[in-house]
1. Consider the structures P, Q: one of them gives -6000 for helix-only ellipticity at 222 nm (-39500 (n - 2.57) for each DSSP H run of 4 or more, over all residues; to 500) as calculated from the coordinates. Say which.
2. Of the structures labelled P, Q, which one yields 40 when percent of Cα pairs over 21 Å apart, for residues 54-157 alone is computed from its coordinates?
3. Out of P, Q, choose the structure whose coordinates give mean count of other Cβ atoms within 10 Å over residues 118-125 equal to 20.1 when calculated.
4. Work out FRET efficiency 1/(1 + (r/R0)^6) of positions 70 and 174 (r between Cβ atoms, R0 = 41 Å, to 0.05) for each of structures P, Q, then name the structure with the largest result.
5. Rank structures P, Q by mean projected area of the Cα convex hull in nm² and report only the one at the top, that is, the highest.
6. Taking 4.0 as the value of distance in nm of label points 7 Å out along Cα→Cβ at positions 62 and 182 derived from one of the structures shown (P, Q), identify that structure.
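A short reminder: the numbers here are calculations on the coordinates, not readings from a lab. In this text the structure is predicted, and so the values were computed from the model without any measurement. Cβ atoms are built from the backbone, for glycine too; each structure is taken alone.
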Structure P
Amino acid sequence: MNTTVKQLSKITLADLAIQPFLEVNSAADSFYNTSGKIKTGFAVAINAEKLVTCYQDPAYKQLISTSTVAFADGIPVVWLMSRKGKAGKRIPGCELWESLMQKAGVHQSFVYLLGASERVNALTQIKLQQQYHVNIVGAHSGYFDDNGLIIEQITKSRAQIVCVAMGSPKQEKFIAECREKYPNTLYIGVGGSYDVFVDEVKRAPRWMQRIHLEWLFRLVVQPTRISRQLRLLQFIGLFIRGKF
């Protein structure tokens with residue numbers, strides 16, 4: 001299968017190189033070369049919260065800057081791109097991950113699933129195998145004390161795609177450490193994607209997604225996210241000050 005994808009040129013936001021995409025499937029296609037082999041690297045979703053964290057925490061910014069593909073998973077980021085004359089759409093991380101898993105099933109890429117609870121991780125494995133015939137070569141929940149042991153398991157699995165669902169910044173820190181020992185694979189931080197995939201967490205109705213109110217739905221069903229949503233106000237303040 002030829003998966004040639006014509007990519008848009010990258011754009012720099014807050015000193016981070018963002019790769020714009022026009023739709024989810026083309027973003028997923030971009031992780032494979034023309035011969036159907038996975039490209040090694042590190043993919044990370046960028047939203048307003050992460051831009052604020054990068055501004056406030058230089059160490060985290062340095063961590064994110066090591067990514068090979070940073071994509072816009074947030075309307076504020078898409079808006080910033082458009083202000084700089086760059087076309088691009090929001091690429092929801094959970095949708096990109098599922099599209100990538102579908103392609104992994106087609107190519108029979110070796111996949112390692114890390115993160116979420118033991119129950120959600122197990123349900124995710126079952127559904128991926130049943131729905132997309134994904135070749136899962138290893139898995140572990142997001143609850144462990146010994147990074148070295150997990151990295152050893154990933155290395156022995158010969159995984160070509162390592163999905164890490166542990167939330168930010170934990171997942172990015174783990175990926176950075178794992179890449180030092182096992183660099184020749186594709187790492188992707190996927191946050192709560194497993195929970196969404198197995199319906200443990202509901203996404204906003206389609207109409208709310210279309211008008212970019214998914215953040216409001218998530219706040220209503222998870223009020224504890226209020227501290228994270230306040231980052232939007234910080235983002236606006238930093239934008240007014242010309243930081244983005």
Structure Q
Amino acid sequence: MKRILITNDDGISAGGIVRLAEAAAQFGEVWVVAPDSQRSAVSHSVTLRHSVDAWEVDFPVPGVHAFACDGMPADCVRIGALNIVPGKPDHVFSGINYGCNLATDIQYSATAGAAFEAAFQGIHTIAFSEAASEDHDITDKYLREIIAELIEKSPGKNRIWNVNFPACSLAGCMGILRDRTVSTDVFYEDHYTETPVCEGRTRYMVDGRRKYDAAEGTDLRAFFDNYISIGTAANIS
């Protein structure tokens with residue numbers, strides 16, 4: 001039986017990882033190694049200067065072997081693949097992230113970072129993300145279909161499958177667009193607000209405005225047009 005390692009960056013208690021484990025259980029033996037709390041936007045960070053702890057936890061999906069970890073999502077993949085999952089996993093699934101990972105935001109994403117770590121270890125990998133919404137109808141309708149389509153399909157060396165579900169109702173979803181390229185447009189135009197703290201010291205807080213334009217054929221354009229986007233991504237050539 002295939003062994004599937006699942007991680008995320010929203011933490012082991014997040015609803016998205018539970019839903020992904022439920023779907024993945026139809027395709028193999030599921031192991032979860034995920035951060036003990038939120039680790040968004042840490043990209044491909046790994047822990048080198050101190051130890052990382054992992055411990056077995058109860059998980060709401062029957063038959064799933066689950067471990068929490070106090071490291072980064074990429075640490076979870078490394079420890080899971082090298083030490084916890086017997087004989088190394090056949091597949092790594094990362095997500096389901098609360099918030100899409102598209103365009104230039106992929107470089108910050110720890111959902112993608114964990115997936116890239118698995119790809120570097122030669123493991124077939126899929127990253128799943130959905131719009132930051134409590135409406136999961138699109139994801140839940142198409143998730144198993146997309147897993148079945150991609151689970152034996154190679155994204156290429158050192159590449160990952162990157163799947164994003166749009167921010168619309170199920171009725172408003174236009175379907176699936178495949179072979180989407182990673183947009184070079186920015187998802188958000190960022191700036192920082194400034195607040196004086198004391199003499200000579202200023203506090204900065206990131207803020208941003210979402211853009212609504214992107215080139216045709218890209219993941220971001222698909223998202224704006226209410227399509228599910230499927231494509232590949234890499235953070236090295």
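1. On the way: P: -14000; Q: -6000.
Label of the originating structure: Q.
2. It was calculated from structure Q.
3. Of the structures listed, the value fits Q.
4. On the way: P: 1.00; Q: 0.50.
Between P, Q, the highest calculated value is found for P.
5. Details: P: 12.8; Q: 14.3.
Going through P, Q one by one, mean projected area of the Cα convex hull in nm² peaks for structure Q.
6. Only one of P, Q returns 4.0 for distance in nm of label points 7 Å out along Cα→Cβ at positions 62 and 182, namely Q.
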